[in-house]
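Visitor: Structures for review follow.
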Structure P
Amino acid sequence: MADRTSSGITIAAPRGAVMDVIADFAAYPEWATGVRSATVLDSGPGGRARRVRFELDAGLVRDSYVLGYEWDGEAAVRWELAEAGSVVSEMSGAYSLVAATSGTDVTYELAVGTRVPMIGMLRRRAEKTIIDTALKGLKSRAEAPPPGAAGSNAASGGE
């Protein structure tokens, strides 16, 4: 599983706000497509999650697995598969955040291995889809006004 797939996006929010969205695992089902639940199993110093159980329902792929996390302040977070699922047998990834004049440049790297054999090209295409979908969801969530803020749907009563 040496090959990694990566992609990036610029998010119009400060680096700390973007990392707060990444660290809010309970909210993942609201913005991370396919994540049915994300439960923090234990936390490290500073309250950030060290181990998280994910329940995934992405159409044909339904699985439950645990990821172990390492945090580097607001600059990066890395993860490795701590407990394999019935489909996911290997996983490692990272979000890297760099402050930019227009907000935060975010790079997402991912490598996934499955118990079902998959041709390298198809695996990389699946990883690319996961990454791009996650980055779009992260951008939308991090750039959204806080609930009740002026101009938000809740405050304006709009759709």
Structure Q
Amino acid sequence: MYKLLLADDALIKLAKSDILGQICHHYDCIITAEIKNECVDEGKKRLYEDALKIEELINKKLLKITDLKKAIKIKENFGKGEISAVNLYFQEKNSIIITDDSAFIKYLEDRDIRYLIPAGIIILMRISNKIDKKNALNYLEKIEEFIREEVYDDIKIYLMEDSK
């Protein structure tokens, strides 16, 4: 099974849409200390509610923090979270990065690094029978405001055509 390496953008969107807990319950979800610092420590200073949700999952050991053993230099102008996610990808076997940052996705595609957009996890949970069609549609509604309209439409069509 893949380890889901959550980049900061995906982690926040999934927490805000109340889907993150379900994902962490079904999959091995991992973040780096840099992403925890960005999303939880800095988020709590700014009183972001999603920071508390993420921290709760960390405390329950459903969301794991992994330290980087070594870091490769990345020339592109990404934040600490994206850079640490790429480094973690090369450290963790059978991993996939979860992000929807378009510049970061282009970087990943150019290097054949596996990734999945946050809304794609709903399809993953559905096809692996972690959730039923009704719950999949419910999760899609919850994440709608955080994703592009065409992504929402494509996933909704897929789920509506799902015969399971």
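Visitor: Among the shown structures P, Q, from which was the value 2.2 of distance in nm of label points 7 Å out along Cα→Cβ at positions 114 and 138 calculated?
Guide: P
Visitor: Work out the source of 10.1 here, i.e. which of P, Q gives that when mean projected area of the Cα convex hull in nm² is computed.
Guide: P
Visitor: When helix-only ellipticity at 222 nm (-39500 (n - 2.57) for each DSSP H run of 4 or more, over all residues; to 500) is computed for each of P, Q, which one produces -15000?
Guide: On the way: P: -7500; Q: -15000.
It was calculated from structure Q.
Visitor: When Kirkwood radius over Cα pairs in Å, for residues 18-65 alone is computed for each of P, Q, which one produces 11.2?
Guide: Structure P accounts for this read-out.
Since every read-out is calculated from the coordinates, none of them should be taken as a lab result. Note that the coordinates shown come from a computational prediction; the quantities given were computed from them, not determined experimentally. Cβ atoms are built from the backbone, for glycine too; each structure is taken alone.
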